[in-house]
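Asker: Given below, in the form of structure tokens, are the structures.
Read the figures in this text as sums done on the coordinates, not as results from a lab. These figures come from a predicted structure and were not determined experimentally. Cβ atoms are built from the backbone, for glycine too; each structure is taken alone.
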Structure 1
Amino acid sequence: MAKGRRSVRIGNKLVGDENPTYVVAEIGINHNGDIDIAKKLIDVAVAAWCDAVKFQKRTITDVYTEEELAKPREVPRAVLEKAIERHALPAENEKRLRDSDFKNTTNGDQKWALEFTEDEYKEIDRYCHERAIDWFASPWDVKSVEFLGKFNVPAIKIASASLTDDAILRAARSLGKPVILSTGMSTMEEIEHAVSVLGEEDLIILHCTSTYPGKLEELNHRVIHTLKEKFPVNPVGYSCHSTGVVEAVIAVVTGASLVEKHITLDRSMYGSDQAASLEPGGLYRMVRDIRNIPVVMGDGVKRVYDSERPVLEKLRKVKGGGS
């Protein structure tokens with residue numbers, strides 16, 4: 001462990017170089033506005049031995065302009081009907097959709113449909129407590145930070161898109177929770193500024209490339225070393241948007257102490273993040289391989305194992321035998 005590097009406590013677990021890798025299953029908006037899908041994804045994360053699940057929280061009218069919300073966007077009828085059933089859409093959106101037989105859908109229809117209500121977050125909170133897994137979220141605006149403050153979440157995640165938003169950074173820090181900062185599409189100068197706003201205490205910094213899915217030649221895992229050198233006090237992790245399992249495993253071998261990975265029930269489901277997500281089998285393999293890294297790495301002491309002795313006795317008697 002680098003001199004002076006601190007561990008950060010998330011819930012009842014420590015995150016840092018000398019601790020087991022903390023694995024976050026990013027549900028994000030892959031639930032498609034369906035609490036039952038969200039619960040199934042929580043179950044997937046629990047079965048794979050993840051440490052936490054993460055969502056995304058937005059105040060739609062604060063994050064998006066009226067012009068952005070009015071832009072045409074194709075949204076599956078089933079997603080919109082579910083949103084109406086949940087009373088998640090504004091009345092004017094619901095009327096327009098019903099009058100047009102769910103034609104001429106907009107970006108706003110999609111944003112409202114995918115946003116969980118406070119009661120649904122209460123159900124998520126209850127269910128995660130029942131399944132004994134931590135949950136938290138990325139707030140995309142100050143009101144969403146305040147919303148998360150109503151829940152006893154163990155951390156606040158700052159999405160790469162919010163890294164340059166000082167108001168969100170300050171609001172997140174004001175909650176007194178550990179902060180996890182993603183650094184996709186950011187310069188080193190922007191990262192340094194964000195860290196100066198947040199302060200080094202209880203801060204985890206994640207290397208990230210913000211493409212969905214990420215290209216192998218743009219993942220640049222050596223940035224993990226760069227961030228550890230630049231910020232010697234803070235644990236450094238990796239937010240993974242590529243489609244494979246091995247990329248996150250390599251990140252841990254490189255030095256990441258936290259890994260975040262999008263998950264889905266089926267990559268063919270509707271949604272912009274589904275293609276960059278792992279299905280249940282892939283998530284299980286990723287976490288399994290991450291958990292096996294310390295076993296494989298060993299302690300560095302060269303020794304002859306008892307299991308080698310029968311081979312030694314056999315092959316050392318044969319000239320040129322063995323490897």
Structure 2
Amino acid sequence: MVNLVNMATFRKRGQSWRVEVYKNGFRSSATFDTKTQAKEWAAQTEAQILEQKINPFSCNKTLGDAFERYANEVSPHKKGARWELIRLKLLKRYPVSEIQLYELASTHIALWRDQRLTEVAPSSVNRELNLISSVLTIARREWLWISQNPVSDIKRPQNPKSRDRRITPQEIQRVLDGLGYDDESPITTKKQLVAVYFLLAIETAMRLGELCSLNVDEINLPERFVELLETKNNDSRKVPLTRRAVELFQKVIDSKLNVTSGVASSLFLKACRQAGIENLRFHDTRHEGLTRLARKLDVLDLARMVGHRDPRSLMIYYNPTATEIAERLD
């Protein structure tokens with residue numbers, strides 16, 4: 001069944017409608033559940049072409065071309081540029097990158113999603129879908145290469161349940177022993193520095209990368225806070241310190257040592273293996289630290305301290321046991 005409406009071609013395919021628009025040398029297509037939706041999209045697309053909001057010379061661009069331009073013009077200005085460039089290079093290896101943008105539909109993205117789910121975890125697929133969506137959003141809004149973002153129409157895989165790993169006092173001591181640290185001695189090795197960062201992460205809920213990137217002039221011990229200029233969400237923040245955290249940061253300053261987050265993570269995992277501790281990551285200190293801090297701070301102060309814009313996201317990390325909650329009841 002073929003109909004011509006407003007210079008667009010409509011085809012019924014099973015329970016859905018396929019619409020193709022060809023105007024002024026520009027071709028685009030999409031699939032919708034109803035013919036009404038298809039007509040609305042066709043009218044909007046034709047209007048954008050006439051208003052030159054869609055570039056008619058983009059019809060031969062592929063998704064791979066969009067990945068390449070994004071890698072050259074957008075990614076280098078991001079904090080996580082290195083990993084984003086690696087992901088974009090990987091995405092260009094898949095057949096979906098060879099599809100021309102005017103033909104790209106949610107079905108193509110869905111096929112890539114299903115293939116990728118056989119290779120990596122759902123959380124990794126969602127991160128890559130976020131990147132593809134960002135590329136197509138820029139291609140639509142700024143480069144005028146495409147009229148819609150087909151990623152918005154596909155079903156996302158469900159992320160696995162968030163980790164709720166707590167750290168026992170016995171495990172803390174075994175990690176410290178594995179890193180050769182004791183509270184009475186100064187820090188003289190990078191392993192011992194990692195041990196102090198481990199304790200500080202539990203005390204402040206700071207991330208390993210934040211601890212490793214701190215400069216001495218960002219640590220204000222007299223006023224009991226550190227100022228983080230580089231954070232995961234790019235928002236600078238001041239982290240208040242307990243008296244115990246002040247003591248630990250003084251040791252860091254006195255040591256004059258530093259370590260990268262990559263080396264620190266490797267040293268930590270090695271110490272865990274040697275201590276026979278299973279399924280413990282450095283980032284689990286954020287769960288432990290935030291859960292402990294929640295006993296002392298109200299939710300808004302806690303969100304501000306740990307850098308969460310939305311207090312609801314604290315629930316990902318806040319994991320008290322039933323016994324701990326019971327102890328707070330009368």
Structure 3
Amino acid sequence: MKISVVIPTLNSEKNIGKCLESFNAQTFPPYEIIVVDGKSADSTTEIVEGFDNAKILICEKSGPGPARNLGVEKATGDLIFFSDSDCIADKEVLEHHLKVYKSRTDIDGVMGSIHNWNSKNKVSEFVQKEIMASQWLRSLRPDGTVKYFHTGTYNFSIYRIKFLKWKFKEDPLLSEDTELSIRVSNELRIIFEPRARVFHRHPSTVKELFKQRKKYGELFPKLLKYSNDTSFANDTLRFSALRFLKFPEDYLEKAILKDNRLLCKGCKIKNCKINSLNLGKEGISDKYLCRVVCLAFASGILKQRNGLEFNWD
């Protein structure tokens with residue numbers, strides 16, 4: 001079977017070179033590498049053009065969903081392997097994916113494990129623990145198939161013909177990987193292969209974590225138009241943050257700008273209760289980072305509702 005690697009990019013000059021080098025070093029070489037660029041303003045495209053086996057496409061639409069769809073449409077491999085430009089693939093990742101397909105004729109796709117690429121600190125390790133809990137505890141069924149693969153989109157493969165039936169939605173205000181994984185959860189059989197490893201650049205500072213989760217919050221309202229809150233494990237921060245959508249706008253604004261303790265209303269997790277008017281800088285702990293994530297989700301939701309831009313640092 002031939003494997004086409006599809007990588008969306010946008011202003012990725014710091015990472016795309018190392019990413020492509022890792023796919024050039026595979027024990028089972030990819031049939032082709034397709035990089036789909038969203039009109040980068042830096043040297044991303046020039047770096048990609050320096051790799052003989054990488055083909056670059058320019059996507060006219062905004063967002064990773066359209067970019068990935070375009071890459072698959074132009075691909076000619078039997079299998080599509082999705083990754084991101086801020087990832088480094090273990091040299092055996094494609095080989096492990098291929099072995100699963102050869103041994104299991106009853107599956108449609110494979111999700112590999114995600115690991116921390118950048119320097120390990122409390123923030124990046126917090127993100128890594130979230131990913132591991134999702135992949136190993138919340139998404140994994142007893143038979144080894146997964147309910148949702150959205151945490152593994154950087155390390156995910158599927159038969160091309162199967163993907164073309166479903167595709168990512170192309171709304172730039174939608175968390176397209178989460179939406180797709182929910183949509184196909186009862187339709188496709190996807191195996192988790194933890195030996196297939198990809199290393200992802202997680203947020204490594206509190207400010208980076210806030211910015212990332214604020215963006216997730218902005219995408220929540222549109223995501224719930226295609227799914228519902230039962231699609232999320234009820235012991236996760238993401239599920240807990242969905243309650244912010246039901247907060248009156250003036251209450252949510254007050255909770256963000258004046259009294260962060262108000263964010264805890266209705267929370268069922270309760271292990272990181274905010275106890276100060278304004279979330280200041282504290283010693284970094286999992287409890288503190290949970291509080292930062294909740295404030296970020298709420299800020300993203302408020303921005304989507306009334307355009308208020310709250311930047312916390």
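Asker: Comparing 1, 2, 3, where is volume of the Cα convex hull per residue in Å³ highest?
Answerer: When volume of the Cα convex hull per residue in Å³ is computed for each of 1, 2, 3, structure 2 gives the biggest number.
Asker: So if we calculate relative contact order in percent (Cα under 8 Å, 6 or more apart) for every structure here (1, 2, 3), which label has the highest result? Could you put the intermediate results ahead of the total?
Answerer: Details: 1: 20; 2: 13; 3: 17.
Between 1, 2, 3, the highest calculated value is found for 1.
Asker: Work out the source of 3.2 here, i.e. which of 1, 2, 3 gives that when distance in nm of label points 7 Å out along Cα→Cβ at positions 34 and 202 is computed.
Answerer: 3
Asker: Sticking with this one: Which of 1, 2, 3 yields 0.05 for FRET efficiency 1/(1 + (r/R0)^6) of positions 66 and 130 (r between Cβ atoms, R0 = 25 Å, to 0.05), as computed? Provide the component values of the computation, followed by the final result.
Answerer: Numbers: 1: 0.05; 2: 0.95; 3: 0.40.
Among 1, 2, 3, the structure yielding 0.05 for FRET efficiency 1/(1 + (r/R0)^6) of positions 66 and 130 (r between Cβ atoms, R0 = 25 Å, to 0.05) is 1.
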